[in-house]
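Novice: Have a look at these structures, which come just after this line.
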Structure 1
Amino acid sequence: DSLKRSDQLTKGMVSILSPLEGRLEHLENSVIPMHDSTQNLLQLKRTMQKTLFYLDDVIGHYQAVRDTDKVIIQGPTGRLSDYLACVHRLKKAEEYFQQEDPDGPELNIYHPLLMSLVKSTSISVDEGGR
């Protein structure tokens with residue numbers, strides 16, 4: 001009698017667990033592609049964030065003259081730290097263009113501008129002592 005009861009319980013459990021196993025397998029088959037897609041989207045997001053960061057940096061170099069022109073025109077009088085920061089920013093932009101596009105037209109803007117600043121203020125913008 002006990003053996004019969006155990007056999008009935010086993011069959012009952014199998015009848016409950018078999019559909020549950022099928023449902024879990026179906027759920028897993030549905031979730032795995034979503035997980036893979038989510039991972040791909042996260043990687044794409046990271047790539048886009050890096051690209052945007054790089055583009056912001058590049059745009060900053062292109063806008064250096066426009067963003068610093070008022071301080072540069074006023075000269076170092078009274079605002080020396082601002083003036084030096086602007087000169088430093090222009091130098092960084094020139095270095096960027098020398099590295100990324102040495103034959104590009106941007107260097108025709110930055111190099112003469114920095115050289116005229118050096119001549120007019122006797123400030124060395126070249127840390128390497130060129």
Structure 2
Amino acid sequence: MKIDFWGQEFKANMVVGAIGGFIIAVASSLGGFGGGPFVVPLMTVIMGLPIYVVVGSSLLAIFFNTLMASSRYYFFGQTDVLLFIIMAIGAVSAGFIGPRIAKRLSPIWVKRVAVVGCGYLGLKLLGILP
């Protein structure tokens with residue numbers, strides 16, 4: 001499949017993407033974890049797509065799952081609506097601005113920033129960092 005993004009054309013093997021996505025979906029369902037950290041490397045390393053294309057695709061992939069989970073929390077009265085609105089504005093804005101910034105940067109630097117951010121988040125979630 002050919003993908004045209006901001007005047008650049010990329011090729012992606014949809015069969016590899018579908019099979020890899022299926023395996024990730026099954027594993028994440030069985031394990032009870034999100035598949036995002038595995039889908040992004042699938043798309044960048046195996047399918048060869050640039051990171052600034054993958055970020056938006058990844059956000060779109062988790063949007064519907066997040067929407068359904070958020071709606072359940074809302075119906076049970078467990079949602080801070082103001083925080084939700086602020087976060088939604090930030091996410092949509094970042095979805096438009098982020099790829100433009102990432103396209104101007106070297107893919108190596110984008111990956112390095114992502115690794116540092118994920119590492120920091122992981123250490124915070126494990127309680128290693130305050």
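Here, each number is a calculation from the coordinates, and none is a lab measurement. Here the structure is a predicted model, which is why all the values come from computation and not from measurement. Cβ atoms are built from the backbone, for glycine too; each structure is taken alone.
Novice: So if we calculate mean count of other Cβ atoms within 10 Å over residues 42-49 for every structure here (1, 2), which label has the highest result?
Specialist: Once mean count of other Cβ atoms within 10 Å over residues 42-49 is worked out for each structure, 2 has the highest.
Novice: Kindly point out which one of 1, 2 the value -29500 was derived from, the read-out being helix-only ellipticity at 222 nm (-39500 (n - 2.57) for each DSSP H run of 4 or more, over all residues; to 500).
Specialist: Among 1, 2, the structure yielding -29500 for helix-only ellipticity at 222 nm (-39500 (n - 2.57) for each DSSP H run of 4 or more, over all residues; to 500) is 1.
Novice: Also, I was wondering about something else. Using the calculated result 0.65 for FRET efficiency 1/(1 + (r/R0)^6) of positions 18 and 90 (r between Cβ atoms, R0 = 35 Å, to 0.05), pick out the matching structure from 1, 2.
Specialist: Answer for the origin of the read-out: 2.
Novice: From 1, 2, which structure was distance in nm of label points 7 Å out along Cα→Cβ at positions 34 and 114 = 1.4 calculated on?
Specialist: 2
Novice: For which of the structures 1, 2 does the calculation of volume of the Cα convex hull per residue in Å³ return 219?
Specialist: Going label by label, the one that fits is 1.
Novice: As an exercise: mean count of other Cβ atoms within 10 Å over residues 10-17, calculated from one structure in 1, 2, equals 13.1. Which structure is it?
Specialist: Derived from 2, not from the others.
Novice: Something else now. Identify which of structures 1, 2 gives the largest calculated value of relative contact order in percent (Cα under 8 Å, 6 or more apart).
Specialist: That would be structure 2.
Novice: Work out which structure the value 2.9 belongs to, where distance in nm of label points 7 Å out along Cα→Cβ at positions 50 and 66 was derived from one of 1, 2.
Specialist: Answer by label: 1.
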